1. Between I, II, III, which one scores greatest on distance in nm of label points 7 Å out along Cα→Cβ at positions 31 and 183?
2. Thinking of I, II, III, which structure, once semi-axes √(5λ) of the Cα gyration tensor in Å is computed, gives back 22, 20, 17?
3. Out of I, II, III, which structure matches 17.9 when mean count of other Cβ atoms within 10 Å over residues 47-54 is calculated?
4. Where does the value -3000 come from, among I, II, III, when helix-only ellipticity at 222 nm (-39500 (n - 2.57) for each DSSP H run of 4 or more, over all residues; to 500) is the thing being computed?
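What follows is calculated from the coordinates using simple rules that are stated; it is not laboratory data. Not measured: the values here are computed from a predicted model. Cβ atoms are built from the backbone, for glycine too; each structure is taken alone.
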Structure I
Amino acid sequence: MIIIQKVNTRKTTMGHSQADKAQSRERILRKAADAVRDTGLESVSVGKLMRSVDLTHGGFYNHFASRSDLLAQALERALVEGARSATASMKPGDAPRSYEMRIRSYVSRAHRDARTSGCAIAALASDVSRADEASRAVMSAFIDDFVGQLAQSMDSQDEGDAMLAVSAMVGAVLLARVQTDPKKSDALLKSVRDRLLALNQDGPA
């Protein structure tokens, strides 16, 4: 009976240890994803990050293989959350969003102003283009998925048209955020939005 009690105690301790490790890893990843969305990939310092979650710098490597590994996973988290926010108003059973709905939602003032909660592709593409292969691979997969979903919503279902539309959507939001004149920023969004809507109406060439 005494031996059984010792074994059970050990199992309980190991269980708590694994749960604590998972919770710590989630805290690190959550903080890193927030930092990536707020100030970009290069803003993430392992030392500062670990201090912000009350953990030691040395403990970082119990959770991630390297800073590159952390950044790739934090970027993926940011991309998933950005995509989720775009469909937050949808209810189970709702029909897939139409091409027009996607364009009007993405190329909009609301999305332009949602720098830290909107699409992470628009927010971070410039950063990721200078990042290592691991982070570029993560965003590349999300871009491919974005293009595929948009193509399915288009009348032509032409991937080339979808690539053009995605490029214009992301570029429009990015450039509109750069503009210091609100009227010019709004005009840029409207111009791109109108032409993208017309692209689908024109149908295949």
Structure II
Amino acid sequence: MNFVLSCGEKIYPNKVVCVGRNYVEHIKELGNEMPSSMVLFMKPNSAISDELSTKEKELHYEGEISFLIKDAKINAVGFGLDLTDRSLQSELKKKGLPWERAKAFDGAGVFSEFVEIDQDDINRLNLKLYINDSLIQFGGVELMIYAPSVILEEILSFCTLNDGDIVMSGTPKGVGTFKKGDNFRGEIYVGDEKIVSKTWVAQ
């Protein structure tokens, strides 16, 4: 799967590195323990899509501020949906097993286009997710446990980020299930200025 930047440049992500449990209220809504260190997991390129599908399962959506990497730095920002097979994830967690099956399936990472961003604006980012015209999720960098610069530093301490790789920075409260035909609109803002907007209809 490839994407086109707002400037027209094509990008080819190799992988998606995701931060789990990065918003306190989201941790509470799922009844999870507060992590003592950063929770990270990966999605392969085959999970990346620009189409939203239920996969004929009861999946959960998680709206996220997502970053495109270039030269080991944040280069651009987009809206991402981290899709999760929550029942399978819970089952695997109870058994102490890895839960990639619940997070890394085909189509599990859905993204808008990415727009280049100034470094000074990264800490001013926030997102909104509307489903069927109702505001369901909202939040931004100011609510994150780990800021984007800290996330990047931690990932680079053990893993190479190639140009075009994507980092998903976690989801605020408001996650839930969706069904075929639901209308999604994801938006990214710098302060009050909307810089990204993308709509999907769940298939």
Structure III
Amino acid sequence: MKKLLSALMLLASFNVLAAEPQIGKDFDKTPQAISTDSPNKIEVTEVFWYGCIHCYHMDPLLNAWVKKLPADVVFKRMPGLPQPAWAPMAKAFYAMEDLKLSEKLHTALFDAVNKEKSLDPTNEAAAINWLTKKSGLDKAKVEGAFKSFSMNNKLNQAANFFRASGATGVPSLVIDGQFITSSTMAGGNEQALKTADYIISNLRADKAKAPTKK
């Protein structure tokens, strides 16, 4: 009986170890270290595209996860921009930010593209028309947000972030500018969020061990 219990305990310990996300499989180091906007906290950035059905399915899970984040973790979104065809939705993302419409229309834009199939995510003119209709704003103001002086700089930042992160697709999660995981790497949306939790807990432990700078 003692041998059986010992064997079961050993098997259980192996299962715990096997359940832990593995670097090189479930997540990886980013090719480049990426500076964060919140150096005193652990920053999680979702790289996504409104035209991605996997991102659409991830969004409600991610929103619920973000609501439970501890105080030492901050979250932000970054539109993925690995190719020019994704630019209209990146512009829509930044235009909504500029017009203070992100909270109101983020989910609605996802729905229009993926659920209602009423919006081509590669068509900038259609995106402008959609945002004008949904916001009730003057079209000239919406067009101005899409074509603002700062838009090209924001698009360049998005493209550079995608490249520096080592992302090969979306949705991807970049944790503290150092690690990346994704639904593909981790084996699903929920697994990607659990992997992010694992990375966050390890980063928190490392920060706690670090000597305090005077």
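1. Details: I: 4.6; II: 3.5; III: 2.4.
If we compare distance in nm of label points 7 Å out along Cα→Cβ at positions 31 and 183 over I, II, III, the biggest value is for I.
2. Values: I: 41, 20, 14; II: 22, 20, 17; III: 38, 20, 15.
Here the read-out was taken from II.
3. Here the read-out was taken from II.
4. Computed on structure II.
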